[in-house]
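The following blocks contain the structures, represented as C-alpha cells.
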Structure I
Amino acid sequence: MIKAKVVGKKLNMLFQITDKIFSLRTSLSFPLAHIVDVTQNPEVAKRPKGVRMPGTYIPGILTAGTYVSNGKKVFWCVRRPSNAVIITLKNERFSQLIFEVQDPAKLIDQINLARSI
C-alpha cells in the first residue's frame, strides 16, 4: 500500500518495502497542476491493460509497475482494487496512476481540495 499525501503543490507517493520490490520504484511525486482527474473505480483497478514494462502481475493478487497500452504508460500498484485511486495526468511520463491507499476517499478529497485553492 502506498502512502500518498499532498504537500504544498505536489502529490508525494512513498512506497512500502514490498511495493518497492514489485513496482521497481521507491517514490513518485507530481505537481497538482498536472492532475487532470482523480477517481475511484474498483472495476478498472482489477486488471491491467497493456504490456508490462517492467513490473509484476500475479492474477487476483498483485499488479505493480509500468504498463504500456496504445503508447501510453500507466503506473500500477494494486492488491485490493476496492482501495485503489485512479489519477489521470498531463505533461508527465505516466498518463495514469492506479494505486492502492488506506483511505481512497480521503486522498481524493485532499487532492481535489488542494487543486481548488
Structure II
Amino acid sequence: MNKEFIKYNLNCFLNNEKSICIIVSNDKKDLGFVLGNVYYFGNEMYAKIDEICVDNVEQGKGIGKILINEFEKKALGNGISCIYFEQYKDERLDSFYSNNGYTVAEDKEFRYKEF
C-alpha cells in the first residue's frame, strides 16, 4: 500500500464527523483499512464503504473480515439501516462479500460517465 495514498484518504475522512475509519496493523506495519461515511436519505441513515484495502501479502488471513465486522459495528452504533458499496466485477471480491453476508442489489444500477 502506498503511504501517500493512505495519508491522503485518511485525512479526507478524518475531517468528517460521520466518517468511519478502521485500520488493522501489527507491530511492524499497517495490514489494511476500511473507510466510509454515514449518510441520511429521507428518514433513513445508511453507511457506504468507500474503500477497503488489505495488503496483498496479508490477503486471505481474515483481515478483510475483521475490517468489515468492525465497520458494521461502528455503523450500527450510528443507527444505520443499511450498508452499501460499489465494486468492480471480480469473482474473488464477489466471494468475499457474499461470505460476509452482502448480496447484489437487484433494484439498483450503477451509472457513470467517462471524460
Using relative contact order in percent (Cα under 8 Å, 6 or more apart) as the calculated read-out, with 27 as its value, let me know the right label among I, II.
I
Test item: Kirkwood radius over Cα pairs in Å calculated as 14.0, pick one of I, II
I
Label whose coordinates, when helix-only ellipticity at 222 nm (-39500 (n - 2.57) for each DSSP H run of 4 or more, over all residues; to 500) is calculated, return -9500 (choices I, II)
II
Determine which structure produced the value 1.4 for distance in nm of label points 7 Å out along Cα→Cβ at positions 77 and 93, calculated from the coordinates; the candidates are I, II.
I
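Here percent of Cα pairs over 16 Å apart, for residues 21-68 alone has been calculated and equals 53, so which of I, II was it run on?
I
Coordinate-derived values only; no laboratory data. Bear in mind that the values here come from a model prediction, so they are computed numbers and not experimental data. Cβ atoms are built from the backbone, for glycine too; each structure is taken alone.
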